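What follows is a set of structures for review.
Each reported figure results from applying straightforward, stated rules to the coordinates on display, with no laboratory input. Just so we're clear, the structure is a prediction, and the values are computed from it rather than from any experiment. Cβ atoms are built from the backbone, for glycine too; each structure is taken alone.
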Structure I
């Protein structure tokens, strides 16, 4: 039965408040079982739909987009990053693509500090010791980690999230260094040291936080050569995209002691992460939780819906239209 409303396919099971608004304003096909669509299944499911509300990890490759039915006019992703959507292929089909900027800055910055502190202070080892009933009491040399207060923090990518990480790190009196495509105005820089060449920043990083988007230029940016530029015993934190890190190089540095620890919330190929991370005592690992608060996930969904409603209900440009370069 047709309702006369534009039709939207939801590729994932989204928060209840988001799905309620989606179902109220559109003829929506929800995904309560949260089954994962591969490319052919997504193409088949999208038949007769005007829009697709997707999420990170969905198979919106060039081949998938080329095969989408002609009815599809917009893809709204429930994420800031949109590397899972081939934007150029969508442009060739005349399909608009939107994302959800701004709304997950604080939640992701909070998780970055959790990863930083968890890695530096050997939180995983301490939790494992307790859960395995292996703690026999306090000792003077037990689980000695890396001091955080007053240390140097290098941030790769000083956008909204990078700046929010820097603000939190200042509470620990950390000295902020950063590298970005462009230097920030002094009011946003807040005394941080700018490095036009990111490689030149690395020797100044007791801690390195990756907050840069995934691009061809940042693919496996944290490699063996760059790890070698970091101070001995540095800590690497990644809450951006897993593909920015060369897993083999990072795992080797953690095993050898070249790096003291790493705190990771994202992984290349997730959820199938590199097997070398399992069992590493100095790897503090989280399952892509950066935006996982009720408030933030609702805000992400509402932002995606703002884009869908503007485009499909009011024939306006989506407020968060992703532009092709």
Structure II
């Protein structure tokens, strides 16, 4: 696949050689940059040539590979100077700032698009947090694009997907604004008590219902990016509470708790008896147990054999495999 120049009105899916059965698929159509007179001439787009007439899955595979190849970055604008880092650079900046704080160093080098500036370790830590958040939003937008590709029901729908919008704008602050934000974030005694509770809450075994009651006292999953997590640890993410299923040596920013990482995290839900009168609400990231009853979309199902691990398909899709409809 390659990006090529063209003219407006080009066909996005066409046979270019009937004798050889060659087909072109084009997507991500963009206007060319304006010239010095402000005029826009022509367009550019991604193009893939097939030596056969591709079906929907063929085009999805090519476009998914292209979408996945994009370099994910996080950005922050400090005094008009942009800092742009990949995940390894963000974690390195954070580690440098943390080490500088421990060592009592007065400054940390920060690479911007206009050169290197020296800032205080606390300021570097604050900025690295904002860059990491921007990186997560950037990565989520790519994941959303991949989901759109996966859900497309025709080649025509694939070729008109908008791949240019949805990316987050980086935070833009002056160094003085950064310092004010850090100063205003100092903890009150009440905030310190909450912070202590968050640090110690995972030392206590508790039922799912008790854990959910104290959900807001559990640490955020984002706090562990680049660090390790122990099995059975409980973390919050996107308004939900999760339990870590196995030791994680390094928490990756692109692997948050979800149905796609069910081997690492399971969502904690309100406890139910699992009987026909009190079925367990199914949430598409749940291990099913023989003899227990589960509910989804107003229907009740009985588990006919253990799944052994969390499953994410809707219960109707598991009928005859793991469940039967009651």
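For structures I, II, calculate distance in nm of label points 7 Å out along Cα→Cβ at positions 12 and 308 and state which one comes out highest.
By distance in nm of label points 7 Å out along Cα→Cβ at positions 12 and 308, the leading structure of I, II is II.
Then there's this: Using FRET efficiency 1/(1 + (r/R0)^6) of positions 68 and 236 (r between Cβ atoms, R0 = 30 Å, to 0.05) as the calculated read-out, with 0.20 as its value, let me know the right label among I, II.
Derived from I, not from the others.
Right, another one. Name the one structure among I, II that volume of the Cα convex hull per residue in Å³, for residues 172-291 alone of 118 was derived from.
The structure behind it is I.
13.8 is what came out when mean count of other Cβ atoms within 10 Å over residues 52-59 was calculated for one structure; which of I, II is it?
The correct label is II.
Here log10 I(q)/I(0) by the Debye sum over Cα atoms at q = 0.13 Å⁻¹ was calculated and came to -0.98; which of the structures I, II was it taken from?
Among I, II, the structure yielding -0.98 for log10 I(q)/I(0) by the Debye sum over Cα atoms at q = 0.13 Å⁻¹ is I.
Between I, II, which one scores greatest on mean count of other Cβ atoms within 10 Å over residues 36-43?
Going through I, II one by one, mean count of other Cβ atoms within 10 Å over residues 36-43 peaks for structure I.
On mean count of other Cβ atoms within 10 Å over residues 156-163, which of the structures labelled I, II is highest?
Structure I gives the largest value of mean count of other Cβ atoms within 10 Å over residues 156-163 among I, II.
Still on this model: When distance in nm of label points 7 Å out along Cα→Cβ at positions 60 and 284 is computed for each of I, II, which one produces 1.5? Walk me through the numbers before you get to the answer.
Working: I: 3.3; II: 1.5.
This figure was derived from II.
Still on this model: I have 18 for relative contact order in percent (Cα under 8 Å, 6 or more apart), calculated from one of the structures I, II. Which structure is it?
Checking each candidate, the match is I.
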